[in-house]
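Please treat every number below as a calculation from the coordinates, not as lab data. Just so it is clear, the model here is predicted, and its values are computed rather than measured.
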Structure P
């Protein structure tokens, strides 16, 4: 579902546009001023924006320039009750998607939003294809010197330059995609593409066409041929992330491809030879799923030719200082701050914490700390409450018990309560996002955004 940002200093206009767009099936994020909009953009991705030109803090044109400076590329539609030729020309010069006047022509406005969302989706797909065809692998290196990580490095070195199918297992946030990328970069297929697909992020009815592609006319809406992931990975590596979320119907089709090394596009008759190495990853217990009948035993053995286990961060705490410094340098470079490092007290808190969200959670905490730091060192007060005062927040039987202490803001309390509840629900449902979202009474997309916000997941991929 596409998400649209509406920024207008008139609350009634915001609400009217929100109601109108939600009726058309969009998710809507509203803000009454530019600063509020920027704060929300830090937390949520949007596919298009409707921005009022006349606003009290920062006008719409200045806000649009600021969005471009910050690297946002979604289409922006500028709106105003005070139309002028000069304003329209300047808006178009800046690269605005369109310019509309109040009062709105509802049909024209909805058509403009629809076109903007379609353009953004096409641009995103084009960029993804460009990256895949260029063979771009994950840019981040794997950080670690602990015995557990040395063993992972040894396994990568041992199996990288083979065509064995590899199954990478480990908890969410441990860095399974980085291991897959390292296997690809060190293989004889390194000059070919590294193509990724998140099996949990694609709706079941679209998975087959995403994997195998389709021919023109294969189904309603198939107006042209589409190349699938298996074909895009020709000569390279196909990384199937969250393989444990693959529906049984697709498991059978994947098994056939792995056995016969060939496939057909949906609606096609031409047999295409598979020339890609397969790497899969999961945070699920596939052995248990096989026993429960939710994962095919024959597919499990096809995937499990070689297994690499990525250890959780709590089992390699000696790597925490190294990882923290690495993430700090990245955040400093990104934010342009002058933070030099962690105080001994802050570093001790990082090392004492169990990191249920693993490396991804640590990165999130380090980035947040760099933002909050007021001096050259990150201090304990720059870290989340759950790290510096872990006994303050806990889940009791059937209720949340809070013990407030000085230094806690309401925002911090709510942040930590929500994070703890979500994490507890994830564990209770074996990290199945669909069941977790249902239990929490939220959409799967909302859960995905919350996991990203709290450093427990990114772009829907718990690696």
Structure Q
């Protein structure tokens, strides 16, 4: 693997910038061709991390095809090939778990229960931490919200993803529970003082600090270890939303001092419907089961029901064996890969995208904190005079690039960012475009994006767009969907 020169800057290439802003681009944006003598980041970023569908071609409006540039990994990541193959092997011997006498049931039970340890190891869990399989990070944090004791004070920043911001509000005022929402600090270190002050002022009783590892809007990292130290000093626990952090950075909840961590498989190259909550068992064992039904019960009689402790207490019903296998396989593959190579490739791509977009007239790149902050591969921007939804639609239809537009399930944060930059009228949550790189991202993808955004900023989209089912699409869209399922 070779790395792209992270100093790529359109402002430093007046010839390329002039070409982008004064003539229509050819169908295949040629920013990469203009920089062909520069080293590149290729796929895969490290051996053994091949992506299923990496070489897929997608149709372009008006005709032709192009290799798909998936720059939407923060929403969902495609499957690792090793994950896909592991699931296929496990499905061949699938059966119900825990209560079956057949060989396939024994096999599926061993796979399902054995999946807990690779996941625990991947997040740096302690030996006595409970590993509960869920559907995703949202499900995990709702489970934790269900399990917190009476009179718990929950401290959370307004910048959190809705999955981490909202579940506690269902408990607000119940049994003396209180939710304290903190404003977004200007600097990450100011978050530490804000949490310390909130915990100092809280009413007597348990407390839980909820924090993201990396912002799903800007990619910037939060000072988790410092926040954990403050929480411990004030007798509080801390829960880490690692949905965005886990696919990009190595971490250990034991070393960070975190009590709970939530992760989604679909963001971790295991899109088979499983997530996980890992953490201390006492609150979870003391809480009523998250779901009521078979598997969670120890005994059921005419006089009452006794529920199990441990993971099964909150995993009622037939579990998602394929999802657990997929998540554990992804965790093992990432844990045993060359993390340094992955992080270097991602940093190079992210720096290229951020610098390239910032150099385009009319484009604003949005950040959470003042000054430079460490970041994963997520960049959010707006184009003056062009709605974010139109930018995203044009990138897809005209250039074969997948990005995300909207408020990214973080409405308070996006409203604040766009308002501070003068990019929002203040009447709604605001809309922006988010670019997020992953293991399949390459230099060609990054340079194609920069060239395409430069064209849109200068000339607007090439074709007319109309709104269908709430989304802009080309008015004359000649791209049929492939028949991937019998009902299509």
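Identify which of structures P, Q gives the largest calculated value of relative contact order in percent (Cα under 8 Å, 6 or more apart). Show your work: numbers first, answer last.
Numbers: P: 13; Q: 24.
Top value of relative contact order in percent (Cα under 8 Å, 6 or more apart) goes to structure Q.
Given that Rg and Dmax of the Cα atoms in Å, for residues 243-354 alone, derived from a single structure, equals 18.2, 66, which label among P, Q identifies that structure?
Details: P: 21.9, 65; Q: 18.2, 66.
Here the read-out was taken from Q.
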Structure (P, Q) behind the derived value 24.1, 69 of Rg and Dmax of the Cα atoms in Å: P
For mean projected area of the Cα convex hull in nm², for residues 163-226 alone computed as 4.8, the structure of P, Q it came from: Q
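helix-only ellipticity at 222 nm (-39500 (n - 2.57) for each DSSP H run of 4 or more, over all residues; to 500) was computed and gave -10000; which structure, P, Q, did it come from?
Details: P: -14000; Q: -10000.
Label of the originating structure: Q.
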